[in-house]
Every structure is written in C-alpha cells, then in structure tokens.
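What follows draws every value from the coordinates through simple rules; no lab data is involved. What you see is a predicted model; the values in this text were computed from it and never measured. Cβ atoms are built from the backbone, for glycine too; each structure is taken alone.
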Structure 1
Amino acid sequence: MLRRLSFTVLAGALLIFNLPFYVVTAEFGVLAVPAAVLLAGPVLMAWYRPVPAWMAMVAAMPLITGLGMALHAPVVPQPWLLDQTLAQLPVMYVLALSSVRRVTIVAVVVTFAVGIAMTVPQSTAPDRLSRGLLAWTLALLLAVVLGHARRMRRLATLRVADELGRRRILEERARIARELHDVVAHHMSVIAVQAASAPYRIGGGVSEEVAEEFAAINAAARESLRDMRHLLGALRGSDDVPGTAPQPGLKDLGALTESVRRAGVPVQLTVSGPAPSLSPVESVTVYRIVQEALSNVVRHAPGARTTVSVRVGADAVSLAVDNEPAPRASGTAQPGSRLGLIGMRERVEVLGGDLTAAATDAGGFAVRARLPRRTADRSTESPQGGGAG
C-alpha cells in the first residue's frame, strides 16, 4: 500500500536529524550513531514487518533513555521528546494500517506504558513535562486513528471490488447458460420429434410396449424442455427479452474478422482442420473467445496488427489471438471492465479447457485457448433423423 522508497527516505532523514542531537546536545559521543540507528531502523523495517518494527521501537525506548542516564547526559532522551516522537509516528501509523484492531490497541497501550515508565521527571519542569506528554499522546493517537481509518477504507474498497467481480462472473455465467440452452434445446427437440415419429417410421410397426417406451421418451424430452425454459426465464429476468437469432459459430469467424478490419484493425484469420466436425457448443465457444479477444484489441490496441489462428484436431481445438503493440497514430486506448477475460475463462472452464491471456515481451497481447473434444460422447451420437431405429 505504501512505497518502499518513502520509508527509506524517511529513515535516512531521521538518522541525519537525530545524529547531531545525540552528538552535541546529549553528548553521547561515539554512541550517538547506534542511538540514532535504533530510532531510524524501525521506520525502515515498518514497510515489510510492521509488528517487529513496533517491537524494535518499543525496545529502543528504555535503551536510549537508560543510555542517557548512564552517561549523565545534559539532556536525557525521553520517549515523548521530538527526536523519538518523529520516529514513532510512522511506525504506529503503518501498524494501525496493516494490523487488526485488537493488535493496534495492545500496541498503543504498551507504547504509552513504556513511554511513561521511561519518563525522568527530575530532569524536566512539571509544566513542560505535562505539555510534552500530552502532545506525545495526541500525536500517537492521531497517527493510529489515521492508519486505522485508511485500513477501513481499503477493506471496504476491496469488499466492493470483490462483490463487483462476483456479480460480473454470475452475469457472464448466466449469459453462457442462455447460449448453451439454445444448443441443448435443439438436441432435446430432435429427441422429442424422433421419439414421437419413430413408431410410424419403422417398417412393420412396433409393439405396444415399444410404442409406450417411445411415448415416455417423448414426454421426458418435452418435460426437460419446459424445465429448461423455466430456468432460462429465471436467468434472463423479467425485463430481458429472449433472443431469436441463431447462435454464431466457427463459420461466422470470417464475417467477424471482416467487421474488425472495417474498424481499423488489420486481422489475419487462419482456420485449419475439420471444422464441420465441431459440436455446436464447441463452435459457439470458439467464436465467443475470438470475439472477446478482438474486442479487447479494438479497445486497448486500436490499429494493431492481429493474427487469429484456429486449429481443429481430433482431440482438441486450439486457438490463438496475437496482436502487436498499437501504432502511436492509431488513437488512444479505451479503458475496459475486464469482463471479456472473465467471460473467456468461464467459457473455457465449462468445457474443461485451458486459457492463458498475458502481455508479450514485444509489447502486444496473446490469448491462447485449448478446448478438449469429447470424441467418446460424439461417437455414440447418431445423425439427426436416423437415430430412432
């Protein structure tokens, strides 16, 4: 949450500020260097170890005060003096920023207890001592309150971001479910029609028991269609009008890339392998992944040269979308919601595939996806219209 450089600069400034005080005012001699390091060290440590930094800070209080008393210093260093207060404030702030409330409360109580115990009343006038302790207490409390307030704001922001991410994922899953519904509904309709017409298409007729089996299959298929329609209505919501357009597929990639070319992005498309053998689910998934990847290119790298490669194999479908860095004269990239990457990952996970999307060393972006093909399931399917016999 905070930059390491700021802690390094602050620790160095405290070391330079306190060193003359311990050399000249406190007359520590050669011990002035370790005394100044004891105050600056916890500040540097607070960036990556807040609790150990606080423990080192508290341990330095009696050490420095005891050293001043042992050397009979003209001015005995005390925890509430400016030299130590400036070193305590950043440590207490970071501790409150990074720790839970109970840890912060214990740290504040222990710090005040040690600081008051190390106070040397006889070396300071009572009025100056009371004002110094009051100012020290208020300063530490202010640092703790500010750190805790920032921690609460950060946690609230993270909660909102997490809820937004979950909502986007659920919306994308609902959209995927609606598309898969169209594919599954088509197959269920075929089953219902084949089961209803099978007794009339089989030569010589069928027995009464077989006719009843076909009627049961037809009824189960129609019941499944009704259930899917109810589920789809719940996913769409009351205000969502169901779409009637057919789902796009691999055959529509040419039109997709042409529309992207008209938008100013030079795209080269390559499709290899037996594309007609893809199932409707695999085909629409490939199309949607390429569509999302090209949309990201148009938004974030307008004008960048892009290649789209789809290879249909016997075991898997592999696709790759690579774009070069956007030319400077192409315009300014537009910020996105990252919903496209979420949608691609959700679609790939539905089919049990793998997806990688990352920037390249050349400054572009690469999307790689692999979708395993369920050849065993397809081998048991019969062509439409010929499976009832």
Structure 2
Amino acid sequence: MRHAPLSNVSLYVEVTTMSTTSQSHNLPVAPGAPMPHRKVIRSWVIPLSKRSTAIALLLSVIDFALFGASLAAIVWAPWLLAKIALGVVNGFIIGRLFILGHDACHQAFTPNRKLNTWLGRLLFMPSLTPYSLWAVGHNVVHHGYTNLKGFDFVWQPRSLEEFNALPRWRQRLERIYRSGFGPGLYYMIDMWWKRMYFPSKKQMPTRRAEFMWDGALVTAVAAVWVGGLAWAAQSTGQSFWTLLVTGFVIPLLFWKAMIGFVVYVHHTHTSVAWYDDKVTWAAAQPFVSTTVHLTFGRFWGALLHHIMEHTAHHVDMSVPLYRLKQAQKKLETMLPGRIVIQRFSWRWYFDTARRCKLYDFKRLCWTDYRGRPTSQPLPLPEMSKSMAEA
C-alpha cells in the first residue's frame, strides 16, 4: 500500500486544523471554554467598524441645532421654572455632543483622521473638554489599562489601608463621591479640574503645547458663552444672573453629573473586578470582563447615542457609535454568560453605591469602609504558562 508523502499529510492536517479553528471561531463560545484571543473576538465586530462621513455630519448638525435651540429657549422662556428645566435639557444635549466627540477622538466617527480631530474639538467645546488631554487620559490610559490600579484612574477604588491613611477631609470627600449622589462632583474635581483643565505637572508630567492651546480654547468658549448670555440679558431686559445660572451653570452641572454617572456605571459593579497586578489583569481579558452593558428602556439607548453598549466599545474602539448596538448584540451572542449585562434601576444603582466603597485586591471583592466584604469574591483568572512565567 502506498502512503502519501509526509509533507502532503502534514499539509492536510494543517489545513484541516485551520478550517476547524475557523469554524469554531464563528460559533458561540461554550460555557467553561477558554476565552478566545482578543484578535478573534475583534474579528466578530470588525465588519461593523465601517464609518460614514454623512452619518457623522448629520448627527453633529442635529445635536448642535438642538444645543442652539435649547439655549435660545432658555433666553426666551418667560418663567423661571421653564428656564431651569430647559437648562437641564441643554445639559443633556451637551452630553450627546460629547458622546459624538468621544467617537471622533477615537477616530471612529468618520473615515478621515483630520476631520475626526477637528470635529472632536468642535463637539467637545460645549462641555468645555480639552480635546488633547481627554485623548491621553481616555484613549491611552483608560482603554489601555482598564481597571488596572495605578494606571486607570477612572473611579479607581482604594483599599482599606489606603483609605485609612488618607487625611480626614479626603476621607469625607471619598464618601461623598461613592454615596451615589457624587458622580458629578467626582468628575468635576478629580477628572476635569485636576487632569484636563491646565493640569499640574504632578497630574500630567508630559507637557505639550497642544495641551495649553486646548485649555485656552475651552476658556475662550466659556467666555464667549457667558458674554453671549450677558448680551441677551441686556437686549431682553432680563437679569444677567438668572440667565447665567440657567443658561450656563445648570447645563454644565447637569452635564458633569451625567458623565460622572456614565463612567461610574460602566466599570463599577459587584461582578466587575479591579486588579493591582498586571499579569493577573491581563489574564482576565479586561476588555470584556471589566465593562458593564447597562440596559435601559426602549428609547434611552438611542438618546444616549448607544454609549451604554460599552463592552463592544472596549473590544474595538473603531466601531462607530451608530453601529455599537449591532456590535454589542454580536458579542453577547458569541460570548453567552461572559458579559456583565445589567438592567438599570435606581434601586440597583444605589445598592451598588452602598456596596462598592473600597476594594480588596487580594480577594477580588468590594468592601465597606471597615473592610467587610459586600460582594462575593470573584475567581482569579486562569493564566497561561507564558503569563505565569512572566
């Protein structure tokens, strides 16, 4: 009996293996099976990363029109309560514009890099967000090291020992931040003021000219905004202070509360772990395991430009927001039971705020301010041989 040459047999085995692997990569991952490589997971959503300049410009024009219309309505509304309500609406629209700018900053909004950069700066103006500093803190640090202590500073929890070592005033501030009522204050102080608006050398050791120019740009935008309200007050015979509060202060405060809330719920959950060891963190597939898909009612996803489909965004930042819903659905189909999906309710939110105060990085569980566990310890991720040796 003649046998096929060894080289042909090897080739057949290799091709068969590749074919089988390819087929398995297109099937949902079974419970208990190893998590696929990130490249495999990204391959599921890459077909959804096509960007459209027309869609991006249309969304930008609509939201800027809403922003301008709501500001005009604040000026012309005859009743104080109406002005206050419209100020909240304006703050929400600022959030929508920011979400569009966030996509542009990720180069996920249009196919053109320069257009993304300039659109991003423009879309960030109403929220007074310096574009280049947001890009460093968010794109590089947060996405590069999600939920890794010492790197990702966004809502990074403290251990019991770290909390007890804080001065009394800072302990009180931390309690306010994590009370459920403090997301806006947290974002305003610890993220925007310290790290984005002319940050100190301690907060941002790298000094770039564009950091200063972007800080000057948003300062000029704020000055023009306030100046416009002063002109409107004089032209219509209204109180400048009333228009300043309802047309500038309330929108910005609501916006900061909105973004503080969003970044909190994206990565704070009793089923989401934080890590202080880079090897363990890498083994946990953090782009999937450290994000939460928070679900709302029927229309809220679209109103928030689908920013809550957050797992898909962390798996592949190039997927535009107008395709995130499809990408999230694909991931949840392919990784059943692996993604944290949480139906939003205020009861859940405040229960999370009550339980997620400090973190035990050894047991991978949340604790109260006395170090008592308030969540079930999460299992340590399985490390490959190469990771363990490293």
Structure 3
Amino acid sequence: MANKLQRRHLSILFLAKNLRKFWLNLHLMLALSVGFVFVIFGLTGSFNIFYYELNELGLPAIKQSSQDLRSLDDVMQTVKTANPQRNGGWAIVLPGYLSDYLWIEYPKPEETQDELFAPLEILVNPYTSEIIDQHFWGQTLFSLIYELHADFMMGKIGKEVGEQAFKVVCFFGVFLFISCLSGLYLWWPLTGKFKQALSIKPDASRERYYFDLHKITGFYSSVLLLILAFTGFAFSYKDYVTPLVSVFSSIEKDHLKNPPLKSEVLDSVSPISIAQAVAIADQVFPGAELRGVNTPDGKEGVYMVAKRQAGEANRKRPRSKVWIDQYSGAVLAVQDPNQFTAGETFMNILWPLHDGQILGLTGRILWCLVGFAPLILYVTGILRWLQKRRVADKKLAKERRLG
C-alpha cells in the first residue's frame, strides 16, 4: 500500500513537472516570437488612451468667455464654407470630455478614399466657430501611432489590406491571453509563499532583481492585460464572442449597429436644422448630455443625435442615440442602453473596457500605465532567458571538459 502511494505521488510530481515545463516552453516561445509585438501594442495603446488631448497639445488654449457656445448650425456653416466641395454627412463630437475643441469629421474624403480609415478631422473653437486645425487622419504623429496600433498602418496601403491587418492585430489578443495565463501559472508559488512571490528580494543580485521584477509586473498587470487581450480580440471576432455571451443572455442581431434608415424626401420642404434635431432628441432623452451629432449624408440621409445618460460607460461616444428624418423631424429609431439585455450591455462596454473609460480618468491613467507592462515583461524576460542560457552553456562546457 505504501509503495502504491509512493508511486502515485511520484507520478503526480512527474506530471506536474512536465506540465510546468510545457507552459514554460509555451510562455518562452510566445515571448520570443511575438513578445515585441505586445510591446508595440502596449506603448501605442498608452498613447491612444489620450488621443484627443495629445492632438490638442500646442493648440491655442480655449478661453471660456461669458458668451454662450456657438450653435452647431453656425459652426457647420463655417466648416462647410471652408470645405464647399464636401457635400456628404459630417460627424460632430462635442467638447467637455477628453477634448476642449469641437471635433468635426468628414468620414469619407475623396483624397483618402482608397485608405481603410482616413477621415478629415477639423478642430473648431466652440466659442468662436474658428477653425484652429484641419488634417487628414494619418497625417499627424498621434494618428499614425493609433493606426500602428490598429492595423500596423496597413490601412494606408488599401482597404482590403487594412481590414486583413486589423483582423491579424485583433487575433494577437489570443496570444496575449495565453501568454498571461501561462505566466500566472508559472508565477503561482507551489510553496504557498505568496508574500515572497509578490515582492522584490532586498539586496538581491541583478539577475534575481530582473526575475522578481518580471514576476510582480506580470502579476499586478495580468487582470488588465487579460481584459485588453479579450476586448481586442472581440473587436474583429464578435461572431465568435457573441454566441458565447448569448448562452448567458440574449443578444439581438445587429442591435448595436447603426440601422439602415432613410429620410422621406420632400422637395418642397427644407431640412430641419441641427438645433431642431437636437431638440427632438431632447424629448426622447430629457436631461441627457449632448455628445455628438451626425448630419444627413445626402438627400435621403438622416440625423443621428448621440446623448449620454447617467451611468453610461462610454463617455466620449455614448450609445443613447436618436435617428431623425431630416425633413419631417420624425423619430425613425432609438437606441437606449437602459433597455439592453445583460448580453448587449456586455458587448456595449467592450470599448470602454479596452481604453479605461469605464472607470473615468482614473481608469484611463491606470490603463495607460499598464500599457508599459509588456515592455518591462519583455526586457526582463529576455534578460532572464539569456542569463539561464549562459548558465546552461557554462554547465555544458564543463561537462565536455570533464568528459
């Protein structure tokens, strides 16, 4: 009986040793093959969290005067006068969160029509309607950093190439997820000495310092890195994520997409103003904060007014939306996050989870700091690997001399 127990104990130890060796090799393989890509994603992601603020660096400070903000109709008149050749719809993002300026985008300019995503971005002083800056996406340093993060800048080559690159970038979330899980498994102290596993040994050698720094950085950043990996994967592979979430809560197909709507063209009727469209949306979501307006794209286009109700996780581009006929002012569709199922709510917060908006400024700062974790993990991991290789090489050389 004692021999059986002993053999079983030895078998368990053997399996545990081999399992640990498997995860160690997998963790090392991912680090050596795609670890540097994680570094790029982490650093660029940290910049992207403050995309609006960074793009406004160096621009004149907005001096709030006693006068009211200029009406959006006046602002758009200024913008259209400066861009008379652009007759399509415009997207207006209001200041007050992440930015001091009005951000006005023309989604599909002719100059960049061959690129995956390259809208014209115009920054307007909300108090004077003065255009302060105007550029195409990808022509500023921070938009290039953003595009590097999103599709390795392949979107500039062409739409199809950019779409495939975006899918590849999102799929890297799988590798990051596995790397984090394997790292946690390897970190877990079998001796139960968690305090030692969560600290840097004082007066340790340089090699031990790198090892401890790798462990604690991996542990403390692991939860957020797992969230970033999952949400990043989900952006391009929702068809795989949605069925899984639907097991727990229903998700209406295409519920989170913009509905295909058209205005009923009335030649004898002038389109309503932006102010009128906003007033109609105010009746649907009274008291909610106005965050954005999309103007009609062509004669059959519709207004889309975005407002933020209390508690919405996405503060810059919220989901409380109203689509309005540009002639009659009729409400054509409404999207209300308070009416979402639990599954739809989960899918809706993927973006605020990815950029830290879900926790406001505190979350954004924390997410930004975690973006540097892959760099620390990569450098300390490589140094640890090289140190172990040097030890192994010395041992092998010694054995050869003795042999």
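Summary table
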read-out: For relative contact order in percent (Cα under 8 Å, 6 or more apart) computed as 10, the structure of 1, 2, 3 it came from; value: 1
read-out: Computed 2.8 for distance in nm of label points 7 Å out along Cα→Cβ at positions 185 and 281 - originating structure among 1, 2, 3; value: 2
read-out: For percent of Cα pairs over 32 Å apart computed as 48, the structure of 1, 2, 3 it came from; value: 3
read-out: Source structure (of 1, 2, 3) for FRET efficiency 1/(1 + (r/R0)^6) of positions 113 and 273 (r between Cβ atoms, R0 = 35 Å, to 0.05), computed value 0.00; value: 1
read-out: Parent structure of the calculated result 7.3, given that distance in nm of label points 7 Å out along Cα→Cβ at positions 209 and 265 is the read-out and 1, 2, 3 the choices; value: 3
